[in-house]
Structure 1
Amino acid sequence: MAKAAAKKKPATKTEIFNSLAERTGLTKKQVAEFFDALSDEIAANIGKKGPRVFQIPNLCKIVAVDKPALPKRQVRNPATGEMIWAPPKAASVQVKVRPLKKLKEMA
């Protein structure tokens with residue numbers, strides 16, 4: 001029997017930082033500081049006081065969407081067809097990441 005082709009594993013955080021440090025000429029510490037600053041900037045923009053949207057140029061757009069609370073309601077049980085009461089759901093926030101055109105072209 002033929003062995004299945006081994007799948008490549010995704011790069012680890014350390015491997016990504018090493019690769020970026022080599023390509024840019026920065027130190028690994030500077031690359032790590034950049035990613036920390038980027039995550040802080042994203043948090044500030046998609047947080048409650050920010051515009052709720054952050055775009056990484058040529059890669060993706062990150063959007064925070066507020067979902068309203070849902071009251072107790074009747075739904076159909078798909079197994080039996082019987083109508084039952086669904087419990088209420090609290091309001092929540094969904095974070096959506098949408099790829100931009102250049103990222104789609106990379107795949």
Structure 2
Amino acid sequence: MRRGEIYRVHHPAGDPKLYRSFVVVSRQVLVDSRFPTVICAPILTRGHGFSTQVSIGVDEGLKHESWILCDNLISLRKVQLTRFVGSLARAKIEELDRALKIALALE
């Protein structure tokens with residue numbers, strides 16, 4: 001598992017969807033550790049173009065245009081992340097980093 005990878009999760013807690021895709025946003029040191037969870041950002045098919053949202057789509061392994069929502073981070077157990085969808089290119093990870101900084105008021 002790597003930071004920037006997208007996984008489809010079956011029935012995530014508190015989500016009305018049967019499946020939801022998430023991108024791993026935790027730092028790689030945590031991902032590689034024995035810690036059982038990682039921080040992820042949900043992917044939805046609707047976005048508003050906010051500075052805290054990153055557009056992704058077919059290039060990242062999805063079936064259609066979607067949005068990473070950095071204002072709605074969630075901790076998921078690593079064992080839930082088994083259905084690999086795709087991964088973000090370096091340029092998209094940089095966009096994601098900018099959106100996370102804005103969402104967390106780090107700039």
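Source structure of the calculated read-out (distance in nm of label points 7 Å out along Cα→Cβ at positions 25 and 49, 3.8) within 1, 2: 1.
If mean count of other Cβ atoms within 10 Å over residues 41-48 is computed to be 13.2, which of 1, 2 is the source? Answer for the origin of the read-out: 1.
Looking across 1, 2, the calculation of distance in nm of label points 7 Å out along Cα→Cβ at positions 17 and 65 that yields 3.4 traces back to 1. Determine which structure produced the value 21.8, 65 for Rg and Dmax of the Cα atoms in Å, calculated from the coordinates; the candidates are 1, 2. The structure behind it is 1. -5000 is what came out when helix-only ellipticity at 222 nm (-39500 (n - 2.57) for each DSSP H run of 4 or more, over all residues; to 500) was calculated for one structure; which of 1, 2 is it? Corresponding structure: 2.
Of the structures labelled 1, 2, which one yields 0.10 when FRET efficiency 1/(1 + (r/R0)^6) of positions 33 and 81 (r between Cβ atoms, R0 = 41 Å, to 0.05) is computed from its coordinates? This figure was derived from 1. So relative contact order in percent (Cα under 8 Å, 6 or more apart), computed for just one structure, reads 19; which one of 1, 2 is that? Corresponding structure: 1.
Laboratory data are not the source of any read-out in this text; all were calculated from the coordinates shown. From a predicted model like this one, the values you see are computed outputs, not experimental measurements. Cβ atoms are built from the backbone, for glycine too; each structure is taken alone.
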